[in-house]
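Read-outs throughout are calculated quantities, based only on the coordinates presented, and are distinct from any laboratory measurement. Since the model is a prediction, treat every value here as computed from it, not as a measurement. Cβ atoms are built from the backbone, for glycine too; each structure is taken alone.
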Structure I
Amino acid sequence: MSRSVPSRQPGARVLDAALVLIVCLTLVWLALRLDRLDYHWNWSLLAGAFWRAGSATPGPLLQGLFTTVRLSVWSGLLALVLGTLMALARVSPRPFRRMVGTTYVEVVRNLPPLVLIFLGYFFFGSQLAAALNLQERILALPAWGQNALSLLLGPPGQFPELLSAVLVLGLLEGAYITEIVRAGIRSLEPEQWEASCALGLTRGQQLRHVILPQAMARMLPALTGQFISTVKDTAIVSVISVREATFQATELSAATYQTFEIWITVLALYLLLSGACSLAARRLEERLARRNGPLNRTGAL
């Protein structure tokens, strides 16, 4: 039986219109104030920031955008794997596994991200990478190997910094994904466990074939939000000189003194990345809903 959606009250419509009018007036006021600033706008410099003049080489902002995408993808994948493993540990019937998962979540979520960034950089980037001669081994690779590393992670000359950034970001975001996955697993009805157990499935088979597929469909919106948070959190690794979008924007604004143009452009780039992630997740959610039908709503086995 379908439910009728109640129409909005006239008072709510008037309030919405008033809020829209206030926002528009505020934007107009800000535009007028900016026009009175003692500031010389120069949007033409952004052409060189994206593409170097006279060549097809990407400029600093475009290189920073590529680095941000690489960091987001690799740290997001690492966080998903780590978070899923720790979530399975947290719902495990074995006390030691639950203790490991809980300790990981509580420690990471209660530490400042900047502290973990510095610890990861000085431990891995400076100590462990030097002990393993990582930089020398990378530079000793043939040209095709260095090109592959440049495409996948970034310039080989900055590989220790980039790898430490990926590890720390994956560790940070994994703690939050752990709770998302755990909540998704706990949201399933107990009958799902009972029915799959009655079929003779082991606990690993239950999780792989019955529990996790249904839980992932329910967790998709929350996982999308966390991945968008990962995209934004990549800005913090600029403090260890990883040349992502924020670091490149900082150097450009210091060199050109065109602060507004550069940072407005960087803001638009982050909005573009976040919007693309949201749109992709929405399409995936709609496809899963069409394929599974009532499965995502009722949780039927």
Structure II
Amino acid sequence: MPMDYHTIKNWRFDEVVHHYDEKDAMLYALGVGLGADPLDTQQLRYVYERDLQTLPTFATVLGHPGFWMKDPRAGIDWVRVVHGEQRLRIHAPLPAQGTVTSKARVTHVIDKGADKGALVVTERSLHDDSDALLATLQQITFCRGDGGLAKSDTPLPPLSAPPDNAPQRTCNLSVAPNAALLYRLNADPNPLHADPEVAQSAGYPRPILHGLCTYGMAAHALIKTWCDYDASRLRSIDARFSAAVYPGETLQCDMWRADERTLRFVMRAVERNVVVLSHGTATLAESGRATSAI
């Protein structure tokens, strides 16, 4: 059964209730590289239970509906799907421990044409025990093996490309050799990130890092460079996944201030000089003083 617009657009998701504790929040922070310097007290606030603060991108591993595109009823060539973009809005800080209810829906099904694929936009909202909205996430999935649908939605507004001039600030972060093995304990046990044989069968020389781990490392770079490690100032972060990252590499985040609250950024794997996250945009809360350049 081929992919059908109406089937995907009206896909029914069950609400997901996700209980998490301080260990989960700290494990996520460790997975995206916080605590690499155990004597850095600014990083320690994310990996030590005293006055624990959560990273905004922790939301990406909470209340996930699972790999629903693998369901035969979807008619999607799930082997060929790739995570194209991730967008996140933070409405209130995530508690260091608690319960969230996740509500998901498909908001857009965008046909690129027969044999050209289709884009599926899944929106997920996270709510606390009082049903207050904590975060809204949009995942844009590129279904490369589909397309040629009978109907199509209007595309989302495109993400902005970075400026052509030299970045105003840069931040280099090291990807630990065991980063993928650590990050996969959060939510994604795909063997592509752990098993060398699986990675090689998929065309990679060795296991790759999760895209959402790279995304979390971008948030780390932004918070470190512009927010003096105060994650509560990061209100949104959007990016396009453009290439795989390998554990052990160095990631360089190049950043530009577009206006008082808006930043543009890209991330590249330094050793290969390959852009791995492109079209990055983040917004910050007002107030606070930017830190010095890294």
Structure III
Amino acid sequence: MSLPWSDAENDAIVADYFAMLADDAVGRAYSKAAHRRALVARIGRAEGSVEYKHQNISAVLKGLGEDWITGYKPAFNFQWSLVDAVARWLARHPDWVARLPRAGSSVLREGADRATAALRDEAPLWIGPPPTHSNAPPPGELEQMMAVAAKFDVAERDARNRALGRAGEARVMASERATLAAAGRHDLAARVRWVADEDGDGAGYDIASFEADGAERLLEVKTTNGWERTPFHLTRNEIAVAEDRREAWQLVRLWNFAREPRAFAIRPPLDAHVSLTPTSFLAALR
């Protein structure tokens, strides 16, 4: 029976994994076998052990709401010392968490503040249905991922990443305009408003758009670089507006954003799709 991995060994394999992931994310060629052999020579672990640990890192990253190397299928029942090693790497590389879509995309070239103009020619997003119980991972896997997400509060991390949030809103703005234009409603496309940018965050939605028949669409956009079940924050005001404007309001969840943005929509009532957990309280002196 092999000994548990030390912090030094975990740090070494995590750094090596991210070196491969950085290449993978931009489509740059690399050799997993060469990386594996070099790591084996460095830390003295068996190749099979290294290979499985790479899969464990994919699972940890999934729980942390990050993307992972698709060639390393997530393997669960990982040790928390590995989670800590991934968290240490991310803490030393805040630019990784804050990254926008891969180099070459119009959002990254122009920057989030100029994203509306940069995205004017982007194609409409395909916005699918939300995840359901029927397509959820096995309970043990989901429980472990949710525990990781809760410990490191990935929802708060994404909420604080304003550049990521703005880029996601800009992408949905462009999609709404492109969809209306494709339907021949250039008049409505010209009236789509980025409310959060123009008026601030108090409206309870980010984008005011339209259906092709002119009906209102009030879109609250939540963006993550992680998988579709990464937790996210909703404000009390967003929940109230969702309830008051049920016919028009919907949440657009963008995920896998840094690599290949995907989306699904949630319509009220929210509690039919998500579990709402209070995370803070307003304290006033007596």
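So here's what we get for this one:
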quantity: At a computed 20.6, 66 (Rg and Dmax of the Cα atoms in Å, for residues 32-183 alone), which of I, II, III; calculated: I
quantity: Per Cα Rg over 2.2 N^0.38 Å, the highest-valued of structures I, II, III; calculated: I
quantity: Structure responsible for -4000, with helix-only ellipticity at 222 nm (-39500 (n - 2.57) for each DSSP H run of 4 or more, over all residues; to 500) calculated and labels I, II, III on offer; calculated: II
quantity: Among I, II, III, which structure scores highest (criterion: mean count of other Cβ atoms within 10 Å over residues 168-175); calculated: III
